[in-house]
Structure 1
């Protein structure tokens, strides 16, 4: 059986990746997971300068998942290049770096620095960050803002660019088309859904930030629907994510039109989830006599 998939000219040994922000840069999971077995490791968001993140509490458990308002805490590009890249180079797994910023210039700064690092296979651009110059509206919630930042990043990027789309929009197909038209090489979706939890005993918000991003199995039906809609709207590859807990969940995303999948919140529940998803895909292919995993991509639409 052939589990290889190709996205924007980059070939992955299998379609399973880590979702940004749930796997660090691999060091935290190295004792549990054989990183060599992953299709790709997608790092936590990297900014041009260190970000302290939001105040605590910033994680809360909810039915079927979790809320987080970490605030994209990260040590910045200098530490990332000095500490994390050398660690990742030890493994025979593709490296995808997630990039975050508060302005277009912030993003471009990181993208240019990463362009000098040949070990980085692709860039994933997190456009759910607050756009300070636009009144804190996320880049990913307005088609024109998404188009603008995609064009600017493509002007400076040396690696293929994945635009990570926000689900907190009226029409995901419109956003997918805007990113594609602006030059994106691939899309990843969905990012977390905005949610809230209130502690009824303390009569306080569960998160210091009041709202947070909902992830986990609870959002999977929404994620599958949005991946399907985006796949119907664009020709570029899609990396699907949102609530994947096992191989069957991953297959569902592939059938909806995703070329690859990312596993996120379930890494916190079971650190072996990513490799179990790889095994689950192989098991499904064996059960249904599927020779190439690419035969499953969008099969529900054929």
Structure 2
């Protein structure tokens, strides 16, 4: 079995390399003239994309082939004032350079729309806003000319005082999505509303893969045996390589908040458990120290006797 490690957005081992610089609408409004505002936004977006390319090149050098983009690559593009901003035309070459590097090295990339992207909201305006956000994320991946193996990870949403109705509403509104978005979506269990078992059942019904978030499962579950659940979750990926999320609690008083690094024993326990599946998969590390947390975990696992090659684990 081959397990690859990945991380989210910022590469802290690189100086002055934020891929998510932004500007508030209040400050952009201080710039006189719409065209001047667009010029400023385009400059920031181009810097974000240049830094993303720099991060990916560093990842290739360090053997890290799993990465999640920040959702803040293009500032304010979903704000109503800038809906008609054709940023893809002016940034086409920047997107294509990133996509070309990804395809050249067989990297796995994804995006995780923010928590306000709620497909099961009972409010039409929230669903409409969520759809607009998903279209933006899809467009980013298409501008990079990436196939549907580049995914969009979302949560089911809220319970809205009636979990059954919320799930049924998700299914109905999921089916209304454009086909291109549906082909990229992946469902993830959360730590407040929907357990891994519930998301597994839903993912089967709507025929999309499921990402298991180990930390969320530890916080919210009904006593399910992960040893039995994991092969079923991996099966939702079909022939594609499954992916899971791992993070550690910041402390006992803030169990939902991510720690700076990953507890090695937690990772070891899951790696040993996962051998029941007998298939390759990827781990996305969600930790405050980003790539540094990945490098530390790789070193910790090597010390514990795992067969390691950079960010790759052989089980």
Structure 3
């Protein structure tokens, strides 16, 4: 028997995030999809709405010592420490291989000082292969004793404002969930010039070994991600979407199309698939297929009509 939904017109899945027009709302989350090129031999990257590459620093970083990943109930803890090749190696060795990939490539940047962020934005500004910048403000501000930029509205705004002066590319502020009020932080970065916000980053957690009576991670604590954090992510995306006028990108525990659709329902303009990529490299593509199927089955002609339609 033929499925009537399969004969219906293809839904319009395009969304606008800041200055970016995405063919669909499914992106990959930074740190979970490498630099994108690792997946190219196996997946049609052009199907995705966008690729957010592994976080970049001014100079190469080895990250934290192992062990730095541990599985937890319904998720994982990681203390990778933002290991990366550095912006120069990325531009010379990685970005050229993404040319013609057919979907926007978004560079995630991080630093330990405002000047680091500023220099990275300035270096990437002239690169046409970089469609937008995602600014990870969950990093420790060494000039403030190691307190993360993203937990203080003033510090968060300072970073975004400085980066804004160095780039005309769409600017996405990636927010930390380890705050009292996500709405306050979201409004601060909006006021400083962010074109969109993405949230949530990982939640600080830890795991211990009863046999050795020691932490499992060499770094002691790490970032919790995966299905366990989805309820927190949904709540914070809902709060942020109500607090700002700029688009919100939902992140946190998205494994299935249903998960992604829940984020879109509460107000996310797009989503990022993260930890699920470690379990299934095709996760983001399956999420996309499921979203299209949902729209067909429910006669949703444009995903924009569904976004933010939660009734409270």
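Read-outs throughout are calculated quantities, based only on the coordinates presented, and are distinct from any laboratory measurement. Small disclaimer: the values here were computed from a predicted structure and weren't measured. Cβ atoms are built from the backbone, for glycine too; each structure is taken alone.
Ranked on distance in nm of label points 7 Å out along Cα→Cβ at positions 101 and 125, which label among 1, 2, 3 comes first with the largest value?
2
When distance in nm of label points 7 Å out along Cα→Cβ at positions 213 and 245 is calculated, the result is 0.3; to which of the structures 1, 2, 3 does this value belong? Working shown, then result.
Values: 1: 2.1; 2: 0.3; 3: 5.9.
Of the structures listed, the value fits 2.
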